[in-house]
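K.L.:
Got some structures for you, see below.
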Structure 1
Amino acid sequence: MEITQQCVVALTWTLKDTLGEVLDVLDDPVEFLVGGDDLLAKIEEALQGHEAGDKIDLHLEPEEAFGDYNDQLVFLEPRTLFPAELEEGMTFEGLPPGAHADAPRDVLYTVTEIYPEHVVLDGNHPLAGIAIRLNLKVEKVRDATEEEIGRGSAGTGFFKVQRGAPDGAPLH
């Protein structure tokens, strides 16, 4: 079966930065809805017309992938607003009550630094500002179900697009 809009593809991949450092490897296939919110536009475009067994090598600039790094999405917040068991790398959907009033509420923030009095939160995707190389393999192609089409997703996805994110940037 050939990949077209409104079908589900099972993919494996190796994701690298432009220096060749491996950022992520997916050995077990994950399903994505083509024509939904699961994949970046450039990936969907490259997949069109391919079949199970095909391999595709892509180079994506930041604006085609996870967006440019936006320093306006970095916030310094009082440590007292967060739980005692806070660790670097933890994520929060939006900021807690009492945090910076102008911060977007529909963003996933990552704790990047913890100080005795403050916490640094970054609302950028971890791969924002990075050009990536993606070596994809199409493992399987099938028709999408009505439920998958209705929700715009096969239910999983590293490349899930977050509607309402700054600049329409994908989240993960």
Structure 2
Amino acid sequence: MTVILKEVLESEKSILRNFYSLYLHELSNFTTNLDVGEDGVFHYEELDKFWGVDGLSPYFIKLDDEIIGFILLLERPFLKKNNDYGINDFFILNKYKGKGLAVQAAGKIFKEKPGQYFVMQVVENKRAVAFWKKVYNGLNIETHERQDLIDDELCLIQTFKI
């Protein structure tokens, strides 16, 4: 099973919006900063900016022709300082977890976009922390890790060069 990354077109915004609601629902287990809207959906208000701001690059993770997740990659000129790229959001549907597909997707983005990276996880999200450690070990990536308080949440931040 091989995954591909496909840049999300603005015409596919509604699909990405649905995936973001699932992603935010999952994240709500680890933060008090997320609440479901009155319509029963988790909303990501910044989503409309993805196609109007240089350096916000959403990608679908696809298996065959099926969308199984997404990555939001931050790039220059959106990023101003030490990093060329940041993986801001990374999500794969539960059905596809544990099959190595998310690791493949991370490896593909790193291969396509070499440079200085940062990746961040909420400390309480043990599954995400373990996943990224698995990625780094599997791809022989040496990281520098620190903790920081971001939006009132304790986060782990790894930086590394590809």
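Read the figures in this text as sums done on the coordinates, not as results from a lab. Remember, it's a predicted structure, so these values are computed and weren't measured experimentally. Cβ atoms are built from the backbone, for glycine too; each structure is taken alone.
K.L.:
Which of the displayed structures (1, 2) returns the greatest value of volume of the Cα convex hull per residue in Å³ on calculation?
P.N.:
1
K.L.:
A further question on this structure: Identify the structure, out of 1, 2, from whose coordinates relative contact order in percent (Cα under 8 Å, 6 or more apart) was calculated to give 19.
P.N.:
Only structure 2 yields this read-out.
K.L.:
Of structures 1, 2, which gives 2.7 when distance in nm of label points 7 Å out along Cα→Cβ at positions 5 and 21 is computed from the coordinates?
P.N.:
Source structure: 2.
K.L.:
Out of 1, 2, which has the highest value for distance in nm of label points 7 Å out along Cα→Cβ at positions 13 and 53?
P.N.:
Top value of distance in nm of label points 7 Å out along Cα→Cβ at positions 13 and 53, among 1, 2, belongs to structure 1.
K.L.:
Can I ask one more? Given -8000 as the derived value for helix-only ellipticity at 222 nm (-39500 (n - 2.57) for each DSSP H run of 4 or more, over all residues; to 500), which of the supplied structures 1, 2 does it correspond to?
P.N.:
Among 1, 2, the structure yielding -8000 for helix-only ellipticity at 222 nm (-39500 (n - 2.57) for each DSSP H run of 4 or more, over all residues; to 500) is 2.
K.L.:
Right, something else. Taking mean count of other Cβ atoms within 10 Å over residues 85-92 for each of 1, 2, which is largest?
P.N.:
2
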